[in-house]
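As structure tokens, here come the structures.
Coordinate-derived values only; no laboratory data. Predicted model, so just to flag it, every value in this text is computed and none were measured. Cβ atoms are built from the backbone, for glycine too; each structure is taken alone.
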Structure P
Amino acid sequence: MGDIIVLASCLAFLILIFTAYINHTKSFIIFRNSLFLLMLTAVSDIIFHMLLNIPDKIPHELIYAVRGTFYLSLFAILLHFVFYAKETLHMELRSDNKYIIAAVAAYVIVAAYLFITTYTGTGFHIDAENRIHPGFSISPFFFFFYTVLILCMLVFHKNRIYKQIYIGIVITTLLSILVMLIQGLHGQSSFTAAVFLFPTYAILYFMHSNPYDPEIGAVNITAFEDLMQYSYSHGNELLIMSLYLKDFDVKDRKFPKELQDLIRHYNHHFFKHALLFRLSGGHIVLVAETAKNPDYRERLERMLEDYYIQHKKFELDYKIIFLTTIDEIGRTNDYLDLIRYLESCMDEREVKYVDEKDIEDYREHKYIVRELEDIFRKGDLNDSRVEVYCQPVMNTGSGKYDTAEALMRLRLEKKGIVFPDKFIPIAEELGFIKTLSMIILNKTCLAIKELLREGYYLKRISVNFSMIDVRESDFSERVMKIIDDNGIPYEKLAIELTESQSEQDFIIVRNKINELKDSGIKFYLDDFGTGYSNFDRIIELPFDIIKFDRSLVIASNMDTKSETMVSYLAHMFSDMHYAVLYEGIENNDDEQMCIRMCGRYLQGYKYSKPIPIERLTEYFEKIS
């Protein structure tokens, strides 16, 4: 009965394994093979005891062979468990090979013992009168040897495995030992195979359970990455279909029932043997093998046509990406990164079929990311890859250039000059912007120091900082240290900040300005007129200069109402002792209009495009 329970349990495990999605890792393959061996153990034990009832009717050699199969498969399971533990604990074969050597040696001893004692008749045998002689069994000793060996592996390397998993597997292993002891005390052997079920339950639950999402039947992001790796190693081409619904990519937001039904419909209706993955709340990916769907292009078009029809019911924003697996991306398993990069470049309600240009753009993106990572890691304030460009600013009062705005560029070996729109969003997303900002500040201070040494007159040069920079607790200290290290007057530097909608950010900005204001550093409010503007907050923050965005210049050129409104705002700020700077001046008409609209400073292509900071000497004048 014990063996029948084991056989039924293993069949149930295998049914679950083959009907659920489980990551096909090396450890899983070892575990799956252990299940087959456990079934072989149970079947051979059942057959062995059946044959013992009729020893006079069959060759004794057959009984010996079945008994040998039982014991060899039983200890092969224990040997597999040792290999499984090695794989799970990420043990190196060379440095941790003592466990493997001991396990294999024990298996060889068991096999040799069975063969020798059976062949010589000193162990289990059936005599000429068909009487059964059990002989001396060494199996309990080797069972405990393997158990102790596995427990030692777990105990001595427990820091390599999640604590709860470690505890669960150890407890179930000790439970197996307890059952074996109880069985031995009662002279029983019926549950010898059954004791292996306890650690099997634990391993399957802790290590290989990958439950489906109850809403839509999807598996998780780890399963997606493992499938991509497995498919690459086996040369399988896959069709990947990504759907991103931003409205559901928020905490606790669930798909409505109609949408759940629709996603399940796409999962089962259009492609054979497709798998559905949920990468985040609103991001799902459908994957199918092209070999099993040779007409996948036609199926894809039919699915997309159906999606457009169904979309009318929901009217949700979406981004859809279609691609087949690519050797270059599969080698590093970068599909998730590729999909997210492409989504960041897409408009809402856009469908993209990935082509070579997309892959080339992604290569460039990855290259920039690697260079930014290296710049961040090294933290060199003089890193030659980060260059300072400047745009001179016209002072309408003096008619001269006495200020400028510092702008960031990257000069990379394989790309040449890279403009901010390419790398600033990446740097902000990955947290590298803090290092870049301090490099620009340092190089700007160096340039100011050189300009002053050569006798040029300049009021200040402004440097842009993001809210990511300002949120750092030591922002003020780092800024002042760099200025002090370069030995320049504080008033020769200005900091440009963009207004934030966040109340917390407003408090942070106010505190940072107050910390630095008394030193003489000037502050600019950048991009006024774009997005959100709160006059109460602007008035409360002690800015020195308000930078009117290019969009306000364009609007003022279009009609008198806009010009009147912008002019009124500029005069209001001027009356409150703010200086107004207009960006984006491109011609004489822009210039004259902005002067009429109380512009103290003018900046734009009419005067100069951004130039290397060293060329500011072409615009600034020397003090006579």
Structure Q
Amino acid sequence: MNQRLNTLKNYSKRLSNRPGVYCMMNTKEVVIYVGKAKNLKKRVSSYFTSNNSKEKQEAILKDTDSISVTVTRTEREALILENTLIKKHSPKFNVLLKDGKSYPYIEVNTKHQFPRFSFHRGKKNIKQSEYFGPYPNVNAVRNTLSQLQKIFLLRNCDESFYRNRSRPCLQFQIKRCSGPCVNMVSEEEYRFNVDQALDYLKGNDQSIIDKFIAKMDDASSQQDYEKAAFFRDQISSLKVIQSHQFVDGSNIINVDAISLCESSGMFCISVLFIRKGQILGNRSFYPKRTRMTDPDEILESFLMQYYSEHQPPEEILVNFNLGNIKLLSEAITDESGVKVKIKHRVKSYRRKWLEIATSNAVESLKSKLASKASIEAQLFDLSEIIDNEVIVQHIECFDVSHIMGDKCVASCVSFNREGFNKKDYRRFNISGIKKGDDYAAMSQALNRHYSRSIKESRALPDIVLVDGGKGQVNIAMNVLKDLGIIGIPVLGIAKGSRRHSSQDRVFLNDNKTPLRLSKNSSAKFLVQSIRDEAHRFAITGHRNKKRKRLLTSDIQSIDGIGPSKKRNLLKQFGGMQEIKRASVEDLMTVRGINDNLAKKIYKHFNAS
């Protein structure tokens, strides 16, 4: 070991004094740590000084077999390259951000005669639409869209549904839409509502209220009291929403307020989204691999990783006084193309936004730690009940869903100390078995899953859980035995009398009698919750499969309709019901459908 360290130490002395990035690798040439440096020689040499007592550096050196460096022109370039390499290699000693989701937006197709306000996630069409956001989650978008519908009576239907309406839909009846699809509102009046809704999304609430007051006064002076009452209600609704918003109306800016907090060795970062001076909501993150890492390094890594995936606002507020704020601002600006300022010492509204972000971080971390403690206690109780020598860390549960044996789907869900691990969820389309044979379906799902796990050298669970009683447990045990997997306990959870959860029975391996669990057993609650999640995941897959079949089976049976024409029909009319109602002339407007084929389709659905 001393010889290896001496070799690395001598290598560090020969490095350049220029800025750059260094990668530390183990004996298998796997990158275990990526770091940046203003001076490569000085930074890498510091790992081998006698006064080096940092626990993290000692742990890194213990696993390091070789070091590679990349020289850059500036420290800013080194910071950007460091982030790129961290994302590429996911080194074991670097702080990692777990955030694979894109953020939702509100899309407004402004080029349309009667624009639609809708949910959007993914690639943007800037030429055709305006986008507002990002929002922290789907619920925030849906709540905002619901408010827009209530106040401004805007349509939310897709284009195929809109074009094929012959009478107002339910949204019009419940006063959530003004009915532009059937000319219940003039283009001028609808455009006025659209403009006000856009002002609302841009944060110009008072401007909207002033216009509505003018409209109300005008309607009242013309003795159109019903219309005046309508504008009065709109004003009232806007004021209620406004009272729930913490708004800086004098400064319409876009800001992310970011706060880091720590407790019991765990970190939470809360991002508060402020767009056009309005708070849109917040989102919490729990960075991975933070052990032996300083808060400054965690926050810096978060900022670089997060804003390499998401477009930053003009201002970012942080609750730590990072030593290289200017460098971070420049690096994020270079990466995103948006001129960004990172601020720590702030006043007025910005200070209050940062305080809100800090409160959210503290509360989110408390909740996370409580949840984690609860999971640990449940896993400990389950381990004791099944007499496991070590505490259970990983459970996989299987369930089967079908209706009278039709379109059988099996599911596998994964659970660990962090909770449900959705990236390891799997579904299996079951085929080649007798209809309604749950045992054969369970056997096929288990066989396919664990055969692949063995082939890919994936970690096996500590417990295999199946939805069912002794029969399903025996099937699972036989499959594992045939695959050469031994020593993994198999649990089965069978529905109780009248399907009441308190009567559920839990079986272990080949024991003929169920385990004796108290009514309030935390282990039983854990097993039930995992079973319920597996059932939900299986039945969702089955319903999707059935829905797809219902949408396509009738069209597929018509001679001359292939995948392309089927897709065009569904896209044009929005679903089977509208296709069934369509006339020959309507059908002929679809690309690829001629007169002869249109008559065939019409005859198929209107044979009587």
Open item on the list: Suppose log10 I(q)/I(0) by the Debye sum over Cα atoms at q = 0.10 Å⁻¹ works out to -1.02; of P, Q, which structure was it derived from?
Closed with: P
Task: Origin of the value 25.1, where mean count of other Cβ atoms within 10 Å over residues 395-402 was derived from one of P, Q - done: Q
Task: Among P, Q, which structure scores highest (criterion: mean count of other Cβ atoms within 10 Å over residues 115-122) - done: Q
- [ ] Name the one structure among P, Q that helix-only ellipticity at 222 nm (-39500 (n - 2.57) for each DSSP H run of 4 or more, over all residues; to 500) of -18000 was derived from.
- [x] P
TODO: Could you tell me which structure in P, Q was used to calculate distance in nm of label points 7 Å out along Cα→Cβ at positions 91 and 355 as 5.4?
DONE: P
Task: Structure (P, Q) behind the derived value 3.8 of distance in nm of label points 7 Å out along Cα→Cβ at positions 459 and 563 - done: Q
Task: Structure (P, Q) behind the derived value 16.0, 52 of Rg and Dmax of the Cα atoms in Å, for residues 363-490 alone - done: Q
